[in-house]
1. Looking just at distance in nm of label points 7 Å out along Cα→Cβ at positions 19 and 155, which of the labels 1, 2 belongs to the structure with the highest value?
2. From which structure (1, 2) was FRET efficiency 1/(1 + (r/R0)^6) of positions 27 and 171 (r between Cβ atoms, R0 = 41 Å, to 0.05) calculated, if the value obtained is 0.75?
3. Computing semi-axes √(5λ) of the Cα gyration tensor in Å, for residues 99-138 alone gives 24, 13, 5 for which of 1, 2?
4. Check the numbers for relative contact order in percent (Cα under 8 Å, 6 or more apart) across 1, 2 and tell me which is largest.
5. Of the structures labelled 1, 2, one was used to calculate log10 I(q)/I(0) by the Debye sum over Cα atoms at q = 0.11, 0.19 Å⁻¹, giving -0.52, -1.35. Name it.
Structure 1
Amino acid sequence: MNRELQPTNRVALTVFLVAGYALIFAESRFTAFRDFTGTQIDFLPGMMVYASLAFRLDIVIACACLFGLLFDSLSANVLGTTFCSLSVIGLGASRFREYLLSDQFTTHWVLGLAASALAPGISVGILNLAGAEPLIGLGSLWHWALMTAGGGFVTPVWFKLFNRLDDASRYKEMPESTFRPDREIARGRR
């Protein structure tokens, strides 16, 4: 089913925002994967790809603002760094929404890979412009590769989960019957 931009489903949008809030908290609280590999997978670029293909542009920017500021408040980033990277991802995917095959697994995966690869680069660029000196070395390539692979892996999951939720919470119209309600049925012999 090719998803056209439908009116915003408030239930699905609310669950999307709550899920983003919960993921931001989970990323900062649960550190087992980070302790094992040295890096934390960022789920937000994949969620922004979903938001940009499912919601209007004003909602995409609001999600980028909310998720970016929440993420920056729980991390060591300069406030607004993540907002800028999520906004670029959301605006880029929204701009080319009509050209993307938004119902294909491969498209979701590739967009998730691209967004997850682009977000850390934008954040590092913004931190450098802000005067902060992020620690970047040869090990950063390993971190970047893991973040990219993890974000690409989880993006199709967001599409499957949130599309299913959206379908379940929308009113489904009944198809019209071929029989008119004012039709009389003649019974007996003629």
Structure 2
Amino acid sequence: MPKVTFHNLPEIKKQTLILAAKKEFSRVPLYEASISNIIKTAKIPRGSFYQYFEDKEDLFFYLLNELMRENRLNFMETLTKNAGNLFDTMIEFFHFMISKEEEFYFMRNTFLNMTYRVETTFARMFNPNEQKDNFEEINSFINKENLNLSSDEEIYHALQIISAVTFRNFVVKFAKELSIEEAMQKYTIELNLLKKGLVKR
């Protein structure tokens, strides 16, 4: 996480560094990213960078966590707008995520170079072990009338399954360079399979 010196920076200097980092992590994945490029774009000395962040991984995961915080707010707004309908919300949220042009290359590089830590950062939106308050808030907004779920534990596991399908569809969208329409069609089919269930009654 950022050091206190970063938080104490004037907002314009913070944003300059953040934009420089986004540019670099959009150009190449984390393991290829260069601190030299970031500080050159941000026009700061190398020593100043290490006063703000431990290393490039520290900066990358700060950006990723901030992105997930913003996306979680969007998810909650969408869930509220859809009267707690989880499946309608996920389809709309997926469309929102893959349509963000300003984040496209950052997202592409992130999903095509997925690590356990990256996946955990995304999953934190729903994971009660990581963010209990997050899960409880989401759970309280979900309309459970049409869901075949009998406990909070089952809701948690259902969210984990849905999020795993969602992650995989992000990866496929970027890896196969699918259009938004193609990605949405594939994602909708898979979510509908989850919604219907796979066993005849």
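Just so you know, all these numbers are worked out from the coordinates, no wet-lab data involved. Keep in mind the model is a prediction, meaning the values are calculated, not measured. Cβ atoms are built from the backbone, for glycine too; each structure is taken alone.
1. 2
2. Of the options listed, only 1 reproduces it.
3. It was calculated from structure 2.
4. Answer by largest value of relative contact order in percent (Cα under 8 Å, 6 or more apart): 1.
5. 1
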